[in-house]
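Undergrad: Take a look at the structures below.
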Structure I
């Protein structure tokens, strides 16, 4: 910030200084030329042709320097277009020229010509000349007034020196201002750094220090990130605790059976191993969903996932009829693997426990801010009083068919991880179970 500001300040000051220097120099030169023009006008007005054809001044010029030799202010009247020399009697020089003459140029018609001259060693001149024809004469005369540039150059040098000093002071002042502004403006970030360090060392979980309004959005986002991290940590702790608790009982049973040398030890180990396997599968599904959710927001097309699941389930249940209807454009904010898993559990359950027909409706409630997926079957359904406990891990109503009792539990947990929900109802069209899966739209 300071480097960019410094470069920009230097560029602007240089540009402004050059423009102002040219303007001030032009004003000084214009004022100088105005004085020369006034003297030139007075010289033309004072000139008159004598009866002998010679030119003369009917009144002397008002500035005394025209009479002092080498005073720095001169005039000269000479025939236009003719060589000028001190011996030429037609030339009328000022006394200040003494034994010198002005070297002039060809004048534009009826215009004043201004130019610089170095003909006098050590004394640069500024000359104004103009041609004019006086009454009573057919000769075109060149009138010239010259003045030393020492005064104007001194004025320009003084103006430039003042400009340089002023702009250097202004630039230094602006640089100090930029440094102070950067220091003061970035101070809230240093305070945030101190607040984060305080969180790390004190065990606090929020930034509560009063900070300027400009950084409040950053503080809010930081607090939300801390809250999110805290929630994830709590989920991990709960997840680990649940898994440990779920494995504790089967391990105790196996250990007691092994210690007692029970005759049915093999059957006990197999049974409890299945139980532990169910718990491990369930918690692994949750862990995968949590990990993929932390990566970013996915955009998964629902129709593609449902079609892929239908093709897989059809191989397991070839006698079941599957119907899919609804939106083909619906997308949900959930990873494709997780959507396949929860939709696969619902469709497989409908095929397994239904009467032979499964109907899937995508985006069944398009006016809802979430994408709602209905999975219906024509089976026996689930009594209303059992629709909550069926989501518990290992809960099964039909124990005559193979299964782990984890399908709906996994569906519920994965959906909730992504901010969705799942609930059960009775299908009005097929008469069996209606599972309503609600997921956030992309």
Structure II
């Protein structure tokens, strides 16, 4: 308890502690989810579908169902149950990876479905410690960085470990990676237990974030259903494209640069992570929620311009594959993390909505990961002759056009509501 009191008194120590705890916990979660996709599973298939695609579809299906479950579970989660719940999610995921190693191909794909089933709710539990605070953008840096860099780092780690221990099969490697990171995950979850609850100043500036009831959800959708729908589609398409790029990054690199090396996976994601870190952290200094909301939307537009513009430059051979993957990833992940950790948090604070960010994010992510499954199935059955990089190029143009339209529509609605915002009637939330 003394440590919790110290954190409550010192903003600097509290921010540092929360960033490390959230980064570490979510980074370790990726060790249970992503490394298997660094395997190639060459020569294996189920019918006409490559076995790697089957595995990715199975896990994304479980992860998608987890997001739909999270709409209710995360939005209604009580603070006292967070720690036990998040530990149980990871334990179930590791047990599923053990089953993936024990059961022979082609029957073990079901265990990746079971692996994805709990993992989709880990983000919501961790972010519930961060949201609704005057430093939320800064506190969420840990989560944002882990989202951006974990996959590349862990895939590189997978490749290096598998090279060193060639006797370990691709089916046992995921369980090995999970076992290596489980103790670290528990350490970072222990750190989360010391994060103090939002204080009176946090609630004054960013609104209270209670567990939601059915009536709360009905009222939110009655008032903000249209812009939320636009943002759900925008966010969902971002999730689809980000997940596709991440799952098939190795195949895409093989197509655009035959001489690439595994270290490029970490290099591009680290550069992206640093830039996104600076941008999102700077938003914490914007205490006027109306201004913060506007700036966030402008940055989202900039992310779309990066996606569409750099893809055009790459297809015209004006930039190399390295810079395309770097800037495409930057635009995608900037938008993904802003929508996930900033936009809805600011929206709740600006309009003083009785809600929590997890509710909106899980609606968005459930649609996004459902789209990922549909895209994977469509690619396997109808676009078998199209390369992975060409799918990514086509999706980039679609994301740019649809994203700009959806962002404009949502902002037109919000601008009409803004005159009725409590912030326009009270100076308390504008500092």
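Undergrad: When FRET efficiency 1/(1 + (r/R0)^6) of positions 95 and 343 (r between Cβ atoms, R0 = 41 Å, to 0.05) is calculated for each of the structures I, II, which structure yields the highest value? Show your work: numbers first, answer last.
TA: Numbers: I: 0.00; II: 0.70.
Top value of FRET efficiency 1/(1 + (r/R0)^6) of positions 95 and 343 (r between Cβ atoms, R0 = 41 Å, to 0.05), among I, II, belongs to structure II.
Undergrad: Turning to a different aspect of this structure: If you rank structures I, II by mean count of other Cβ atoms within 10 Å over residues 23-30, which sits at the top with the largest value?
TA: Answer by largest value of mean count of other Cβ atoms within 10 Å over residues 23-30: II.
Undergrad: Taking mean count of other Cβ atoms within 10 Å over residues 223-230 as the criterion, which structure among I, II has the greatest value?
TA: By mean count of other Cβ atoms within 10 Å over residues 223-230, the leading structure of I, II is II.
Undergrad: Suppose you compute helix-only ellipticity at 222 nm (-39500 (n - 2.57) for each DSSP H run of 4 or more, over all residues; to 500) for every structure in I, II: which one lands on -18000?
TA: Only one of I, II returns -18000 for helix-only ellipticity at 222 nm (-39500 (n - 2.57) for each DSSP H run of 4 or more, over all residues; to 500), namely I.
Undergrad: I have 26 for relative contact order in percent (Cα under 8 Å, 6 or more apart), calculated from one of the structures I, II. Which structure is it?
TA: The structure behind it is II.
Undergrad: Give the label, chosen from I, II, of the structure having the highest value of Cα Rg over 2.2 N^0.38 Å.
TA: By Cα Rg over 2.2 N^0.38 Å, the leading structure of I, II is I.
Undergrad: Also, I was wondering about something else. Suppose Kirkwood radius over Cα pairs in Å, for residues 127-190 alone works out to 17.2; of I, II, which structure was it derived from?
TA: Clearly, the read-out refers to I.
Undergrad: So, one more: Here FRET efficiency 1/(1 + (r/R0)^6) of positions 39 and 271 (r between Cβ atoms, R0 = 41 Å, to 0.05) has been calculated and equals 0.00, so which of I, II was it run on?
TA: Going label by label, the one that fits is I.
Every number here is computed from the coordinates shown, using simple stated rules; none is lab data. Predicted model only: the values in this text are computed from it and were never measured. Cβ atoms are built from the backbone, for glycine too; each structure is taken alone.
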